[in-house]
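The structures considered in this document are given below.
None of the figures in this text is laboratory data; all of them are computed from the coordinates on show. Only a predicted model underlies this, so the values are computations on that prediction, with no experimental measurement involved. Cβ atoms are built from the backbone, for glycine too; each structure is taken alone.
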Structure P
Amino acid sequence: MSELINLFDGIIFIDNNPMIKYHIIMMKIMFVCHGNICRSPMAEFVLKDMVKRRGLENDFVISSSATSTEEIWNGIGNPVYPPAKAVLESYGIDPSAKRAVQLKASDYDKYDLFIGMDSANIRNMTCILAGDKDCKIHKLMEYTGSSADVSDPWYTRDFDRCYKDIYAGCEALLDLLY
């Protein structure tokens with residue numbers, strides 16, 4: 001006899017076969033930062049690359065958005081910030097089609113996890129999403145066992161350190177899920 005359970009609104013299949021522990025049918029993840037031109041798109045594309053390398057791309061919907069409209073003009077978002085894009089491209093990841101978009105309250109019912117880069121993102125996401133009744137909002141570095149923020153390269157100019165933080169967080173998240 002098999003059993004279905006719900007995890008973050010994703011479906012987990014539990015099988016009595018001891019060789020099959022569980023299978024997530026679809027997990028929808030939204031990464032969020034202030035402007036959606038540095039950290040959150042980096043996380044979006046790093047995790048997309050990780051799931052592709054593991055052959056799991058059909059198990060995920062991965063997106064990113066901003067808490068502000070600063071990088072969105074007349075409804076058109078700016079592309080990934082050139083230094084962030086350069087770091088991603090140095091790892092063979094192409095984010096060129098990405099444009100900044102703003103997080104909307106209606107996204108809450110469409111995604112299983114909302115992952116912010118810092119404490120300000122968490123506060124702003126909670127406000128935009130009108131709370132977090134289903135405990136979907138988390139900070140990326142939580143998955144590494146840290147309460148730290150992902151370093152913000154807009155201020156530090158250290159895009160390599162930011163990439164390393166994001167990579168560690170995404171790897172820990174994916175290891176938790178699979």
Structure Q
Amino acid sequence: MQTETSLLQKRFPIMISACLLGIICRYDGREATCSDLVDYVSSVSFIPFCPEQLGGLSTPRPPAKIIGGDGRDVISGKARLLNAVGDDVTDAFRKGAEEALNLARLSGASLAIMKDRSPSCGLKTPFCDKSTGLGIGVTAGLFESNGIKIFGLGKDDPFPCRNFLQLFEEFYSKSAR
């Protein structure tokens with residue numbers, strides 16, 4: 001018999017950065033597989049996504065940096081993204097973030113596991129202009145402003161870790177009500 005939590009896990013999907021699952025979609029034409037996460041996803045419903053590809057960017061592609069702020073500033077129109085060859089890719093990053101949000105809404109996902117350091121998915125990306133040196137990525141900022149809980153994960157991070165399990169339990173206990 002399935003427990004209430006496992007039923008909720010199947011009912012409410014988790015958005016997951018596709019590169020963390022081994023999908024070749026990163027800017028450098030690689031993946032960032034987190035093998036612990038790959039093992040974990042067999043027990044949950046999930047939606048793999050890459051906002052940069054959803055925005056129409058190719059793989060591989062030149063790396064991009066947020067100029068004039070972070071992802072929140074891009075969403076509000078105060079900052080732009082330029083890639084390493086000088087092309088403005090702001091519209092592609094915005095479109096990808098909006099499409100990822102559409103996927104989350106269509107699937108009922110309110111929780112996301114996203115690649116750390118990314119100018120799209122990172123909760124703390126160094127690829128931005130913030131005085132602290134770190135800011136939020138474009139899709140992470142849009143998700144956060146729309147109530148989607150985000151857990152940042154790197155390729156070599158252990159998973160699931162205590163912080164994720166706490167977030168997961170809080171999320172699903174509220175969803176069960």
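Just checking, which of P, Q has the largest value of distance in nm of label points 7 Å out along Cα→Cβ at positions 52 and 68? Largest value of distance in nm of label points 7 Å out along Cα→Cβ at positions 52 and 68: P.
Once volume of the Cα convex hull per residue in Å³, for residues 76-147 alone is computed for every structure in P, Q, the highest value turns out to be that of P. For the read-out mean count of other Cβ atoms within 10 Å over residues 92-99, a value of 21.2 was computed from one structure; give its label from P, Q. Of the structures listed, the value fits Q. Look at distance in nm of label points 7 Å out along Cα→Cβ at positions 108 and 164 for each of P, Q: the largest one is in P.
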